[in-house]
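Peer 1: The next part holds the structures, each set out as structure tokens.
Read-outs throughout are calculated quantities, based only on the coordinates presented, and are distinct from any laboratory measurement. None of the values given here were measured: they were computed from a predicted structure. Cβ atoms are built from the backbone, for glycine too; each structure is taken alone.
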Structure 1
Amino acid sequence: MKNLISFEIRKLFQARVLYVCAGVLVLLVLMFAGINKLQEVVVEEAMSGLAVGDETIAISTSDDMPDSLAALMGMSSRHSGVNDMLQALTNVYIVIVFAAFVAVFFCGDYGNGTIKNVFTKGYTRTEVFFSKYLVCLAVSLCYALLAMLTGFLCGFLMWDVGKEWGGKVALLVLLQLLTVAGYNALFCFLAAVFKRVGSTLAMSLALPIALPLILTLIDLFAGLGSGGTSQYWLAGCISLVSSVQATAADMTRCAICSGLYCILFTVGGWFFHRKREV
């Protein structure tokens, strides 16, 4: 299996999808940071005064502000290097980049038929699955760290470093990486089920968008609010640990749910990969 992993790594660095997805990832983080900065500029302009006829009414207290303006001001005041680093993975479009990479890299050999050459060399289906799984996991974790680093640099350059450094921030980063491992297991599971780039990519793109919306609607109709079923899905787990205000209960819930998803999807992906024909 060691030789098979080495083969996958050599193939990885020759694959354009690795670099394309990394570039798209950085551009997305930069774009969202730019939108946040533009939003802050708009808030500052609005805070300078509200024009009413020929007069300007200065806004001196929060009671004088419209609710929407107060909300925007509260959002802009929370930006810093640390906060933007922790929030870099909360956008669904970032996760979609991970999905696109796994779908193309994992299923590429099945689409062009080269996977048959691998099996003829005596490698088992289990070895093939876990070699691809581990390489995809390593890339997904590197992508996550790249997104966090880009988010931190944007927050630092546009606002400040932040004062929240400490052991808790390191723990939150580790929990987010665990959730990314859960996402990787999910996408590898889908790749093992469908074995083709097109169908795997379609499902991998649809699930991160559709499932959180469905769970949110369930919470809404069930009257569960923000603490409902949506917090037990992977997107909810990342949101729980995306702020230094995360509680011990939030971190525990994230660790348990993400760990379970990682195990379940890994076992499920291995099972389907072992049973299905090439």
Structure 2
Amino acid sequence: MPQDVLEPLAGLPGVQEAVDAARSAVDAVLWDRGVRARAGEVVAASRLRGGWASAAIDGAEVRPDALVSGDALDGSPMGRVVASALAVQAEIPRQVDVLGRAPLQALSTLHAVASTGFVDDDQRGRPRADERADDPLRLGPVPDHAEASRRMAALAGVLTAQSAAPALVVAAIAHAEVAVLRPFAWGSGLVARATTRLVLAARGVDPDGLTVPEAGLYAAGRSRYADALKAYATGTPEGVAQWIVLHAETVRVGAQESQRIVADLA
């Protein structure tokens, strides 16, 4: 029987407690009558806020009111990044079923959507062939493209295998691998953050996308996000635990954002 490589990660210091708190917060949203009564509107707002936060994390921060009005999508460099982040949000539901049988196809499709207008058409959805990749979080040297390809293939194996690890741990590892490896020449960060939503939906934690994990990352701040990814990249138990705990915290805070959405809709 193949080894369950993710299950031991739940036993790292602080991980189980952080994961349990995040799962409880998400479950509270799913069972909230106010959220359920306006689920369609909450999902739409979640995607809008998630796209805004994901773009902002990469440095394309626009006024929320300009996003709602559409004025932010003005064809400027920042506006184009925001438009890409929103397009990725819209694509996520179509890739939930694909993730379970062909994870790399799902991630490539998200990249093809994200990178429209930023790379040549024949490079959309395709892994990089050299060591050139954008690095908005300043994570440091880009891993060798052959190493990135090998690890992405290993990630696909992990995502299609059975695991006793909590879904939030699976989502954290998938997110971190894409973010750290930067398998695409442009837009790996947008894809990485979308991967959290994708795994949580595919594994039944937040099947409809009611919560806003990107908002949790934005609240944590770019520096803390980048530091946790750098810690993960060390491969040490302490570094991996630091990342998983932060990821769980952002999911918890993202669940609270759903409550604010409902309040704003009232």
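Peer 1: With helix-only ellipticity at 222 nm (-39500 (n - 2.57) for each DSSP H run of 4 or more, over all residues; to 500) derived from the coordinates and found to be -26000, which of 1, 2 does the value describe?
Peer 2: The read-out comes from structure 1.
Peer 1: When you work out Kirkwood radius over Cα pairs in Å for each of the structures 1, 2, which one comes out largest?
Peer 2: Values: 1: 20.6; 2: 18.3.
Comparing 1, 2, the top value of Kirkwood radius over Cα pairs in Å belongs to 1.
Peer 1: If you don't mind, there's one more thing I want to ask. Compare relative contact order in percent (Cα under 8 Å, 6 or more apart) across structures 1, 2 and report the one with the greatest value.
Peer 2: When relative contact order in percent (Cα under 8 Å, 6 or more apart) is computed for each of 1, 2, structure 2 gives the biggest number.
Peer 1: Consider the structures 1, 2: one of them gives 0.95 for FRET efficiency 1/(1 + (r/R0)^6) of positions 5 and 109 (r between Cβ atoms, R0 = 25 Å, to 0.05) as calculated from the coordinates. Say which.
Peer 2: This value belongs to structure 1.
Peer 1: State the single structure among 1, 2 that was used to calculate semi-axes √(5λ) of the Cα gyration tensor in Å, for residues 125-228 alone, giving 29, 23, 13.
Peer 2: Only structure 1 yields this read-out.
Peer 1: If mean count of other Cβ atoms within 10 Å over residues 149-156 computes to 15.9, which of 1, 2 did it come from?
Peer 2: Source structure for this number: 2.
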